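Pasting the structures in now, so scroll down.
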Structure I
C-alpha cells in the first residue's frame with residue numbers, strides 16, 4: 001500500500017471525496033500530503049468554497065417551471081405525427 005501521494009493523485013482524490021467517502025487509507029494519505037503541500041491545501045480550500053457557493057446558490061435560486069411549447073409548435077408536431085401515421089415509410093429492401 002502506497003501512502004505517499006503526489007499532487008496529481010491528491011487533487012483527483014480530493015475531487016472524488018466530494019462525491020463519495022474515500023477508504024480510510026486514502027483519506028490518511030491525503031491528510032498527510034496536505035500537511036506539507038500548500039498548493040493542495042489551497043486546492044482543497046477552493047473546492048470547499050465552490051461546493052458551499054453552489055449549495056447556497058441552489059438554495060437561493062427560485063424554482064422556475066420548465067418552459068412550455070407554444071400552441072403553434074404543438075399543432076405542427078401533431079400534424080406531422082398524423083401525416084406519418086397515415087403515410088408510413090416504405091419498408092427497406
Structure II
C-alpha cells in the first residue's frame with residue numbers, strides 16, 4: 001500500500017491505492033479546510049505536494065479549473081480530488 005507523509009507533523013500512514021488525500025489527512029486526525037464537505041467545489045482543501053507528485057492521480061479538467069481560479073502553484077492539488085497511487089508527502093499552511 002502507498003504511504004502518505006503529512007508534514008510538518010511527520011505523520012506517515014499507509015492508505016489503500018486511490019485514497020483521496022483529503023481522506024488520508026482526516027484518517028490521520030488532521031483538519032482539512034473545506035466549506036463544501038469535499039464535494040470538489042470550494043477548493044479550500046488544497047495541499048502542497050512536497051514529494052511524489054507523480055504518484056498522485058492526473059488532475060481532472062475540473063481540478064485544473066479550480067487551481068487556475070485560485071492562482072495555485074504547479075505543486076498544489078485539491079485534496080478531495082487527488083488520489084494517492086504511490087508514496088507522497090504533502091503539507092498545508094495550517095498544520
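Some points to look at:
- With helix-only ellipticity at 222 nm (-39500 (n - 2.57) for each DSSP H run of 4 or more, over all residues; to 500) derived as -22500, matching label from I, II: I
- Comparison of I, II - label where Kirkwood radius over Cα pairs in Å, for residues 42-81 alone is highest: I
- For 42 (relative contact order in percent (Cα under 8 Å, 6 or more apart), calculated) the corresponding structure among I, II: II
- Parent structure of the calculated result 3.7, given that distance in nm of label points 7 Å out along Cα→Cβ at positions 10 and 58 is the read-out and I, II the choices: II
- Which of I, II yields 3, 16, 29, 28, 18, 6, 0 [P(r) over Cα pairs in 5 Å bins from 0, in percent, calculated]: II
- Read-out FRET efficiency 1/(1 + (r/R0)^6) of positions 18 and 74 (r between Cβ atoms, R0 = 41 Å, to 0.05), computed value 0.50, structure in I, II: I
Each reported figure results from applying straightforward, stated rules to the coordinates on display, with no laboratory input. All figures in this text were calculated on a predicted structure; none of them were measured in a lab. Cβ atoms are built from the backbone, for glycine too; each structure is taken alone.
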